[in-house]
1. From 1, 2, which structure was Kirkwood radius over Cα pairs in Å, for residues 124-267 alone = 17.1 calculated on?
2. Can you spot which of 1, 2 the value 2.6 was calculated from, given it is distance in nm of label points 7 Å out along Cα→Cβ at positions 84 and 220?
3. Quick one: FRET efficiency 1/(1 + (r/R0)^6) of positions 100 and 260 (r between Cβ atoms, R0 = 35 Å, to 0.05) came out at 0.40 when computed from one of 1, 2, so which one is it?
4. Supply the structure label, taken from 1, 2, corresponding to mean count of other Cβ atoms within 10 Å over residues 156-163 with the calculated value 15.1.
5. Suppose you compute relative contact order in percent (Cα under 8 Å, 6 or more apart) for every structure in 1, 2: which one lands on 27?
6. If log10 I(q)/I(0) by the Debye sum over Cα atoms at q = 0.07, 0.09 Å⁻¹ is calculated from each of 1, 2, which structure is the one that comes out at -0.38, -0.60?
7. For the read-out Cα extents along the principal axes in Å, for residues 68-147 alone, a value of 57, 29, 26 was computed from one structure; give its label from 1, 2.
8. If helix-only ellipticity at 222 nm (-39500 (n - 2.57) for each DSSP H run of 4 or more, over all residues; to 500) is computed to be -8000, which of 1, 2 is the source?
Structure 1
Amino acid sequence: MESMRSAFLLRFSQPRMASAKRSTRPALPMRELLGSRALLGSLGWILFVGGWWLAAHAELAPARLFPGPEKVFASLWELLTEKDFASDIWASVKRILVSFAIAVSIALPLGLLMGAYRPVDRLLGPVAGAFRYLPAPAFIPLLLMWLGTGDEQKIALLVIGVLFFLIIMLADVTRQVPKVYIETARTLGLRQPQILASVILRASLPGYVDVFRQLLAVSWTYLVIAEIVAATDGIGAMMMRAKRFVHIDDIMAGILVIGLLGLFFDALFKLLHRQAFRYLDVR
């Protein structure tokens, strides 16, 4: 029995359903697959920048209010080389990472327990579901009174913006673990804490990583909102300074940087997912 239990736990440190879900289509060579993705991705960016350039030079709006990509890129270079924009970028990235780490540390155990145990879900589910629909910016006046105008207020707003979505989505992923895995673990004599950690958690990890990737993108959407209130640094603060002097090119440069940073972190999570869960054969 002990050897069967060890083999079962080892099964969950290895790919689950690896052979059942493999594609029957012949796989493309990795170099060819990456090449096609890079080509299509580059083509998409070329089309975007080209469309932007055409719209800017069609004089649909005054050039000062809708600068072309060449002006925005020049403004971004000036911000980085002459106006210490790199420190603003780092301030924003730090707030995103700290707030998201706090949100994950709270949401992961709650989502796991809610998905695994129905009484916990009935206790916490209605609260998490209700708070999920509350707009995070509505908490700004309260956070200013409670925490002041420092980083604590901004980080708290970013946490509120994603926390309850994280809890609900992680619980949904946990519920998708096949019941047969849990029943087999019980048959082999595993106790409930062992089932939770060795079966349910391990089987849910691929879905968890995908949820983290999606909700990190939501964090970036709240960044400017968090930094426009009494901020002295950060991408949002730079954009508010540019607004005072109607420097539209600086504002658009800030928007571009936020998009590129979001794309970078999204790519990191996709890479983590591919490397950690190769058995899923994700393309």
Structure 2
Amino acid sequence: MKKTFSLILLTVLICSCEFGEKKPAVKLEESPEAIPKFVNYKVESINEQSGPCQTDSLSSQCASFFVEYPIITGMLSPSATQKINENIKSAIFDYAFVSDKPESFQSLIKEISSEYTKILNEFPDYKASWSMEVNSDIIYQDSSYISVASTIFSYTGGAHPNAYQVYRSYDLQTGEPITLSDILIPGFEDQLNEMAEIEFRMLKEIPPSQALKVKGYFFEGDKFTLNDNFAIINKSLIFYFNQFEIAPYAVGPTELELKLTDYVNLVDAKGILNGLKN
């Protein structure tokens, strides 16, 4: 499972090294565990350009946009379907790199295009192209939830592009994003973070006696804490720390897998993953 997600991120980072060119779509591989399917969905695509390249194919002055995301179409209640579809887009818009959270992909594209046009009007010889690419797909399905991975790539000038990975799981009954409180017993936080820190230190080869900040990781108070960027994949929680979140850009992102079979004592028997207690 880790290899699949690592391959996704590697593809994005390779693309980021060539941010002066139009990017090919980054395809998310569907996990083999996603069968059988518990929802029907289609993939919506948007592929647009703005700037001089619209009329001159040889022009390097171009803002390009490629967006691909799932839309639930059936097998759920209408209210849950609507909620999940809204929440998938909302999670992406949280990482949209614009001044205000957009209401739609079209408004996001319009704002970035407008900013690019302003740059060209002020600096006619500006040659760098801008781009935004979003690839989102359902990567795991269960009778109680689905999990979605979204890769967001953006270059709007500057020293380097931005690349983010967003993980979310959604309750098929309510359509709402699943939080750790929906899975684990009340008061889980301290024990979960302590156990997760052990996994993190093993992953990064940091001995227990060494402060995390010595290795360049910046947690508040130098105390390891999980974030809320996670998805349920089979019987694991996959957490993702994006670039700049807990370490300098050069360190890159971190993906941390917590196998719930090792945390059964924290799983709520009344929660969405109550089957693990049986």
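1. Details: 1: 17.8; 2: 17.1.
The read-out comes from structure 2.
2. On the way: 1: 2.6; 2: 3.3.
Derived from 1, not from the others.
3. 2
4. Details: 1: 23.5; 2: 15.1.
For mean count of other Cβ atoms within 10 Å over residues 156-163, the value 15.1 is produced by structure 2.
5. Attributed to the structure labelled 1.
6. Details: 1: -0.38, -0.60; 2: -0.29, -0.48.
Of the options listed, only 1 reproduces it.
7. 1
8. 2
Read-outs: derived from the displayed coordinates by stated rules, not from any lab. These numbers were taken from a predicted model, which means no experiment stands behind them. Cβ atoms are built from the backbone, for glycine too; each structure is taken alone.
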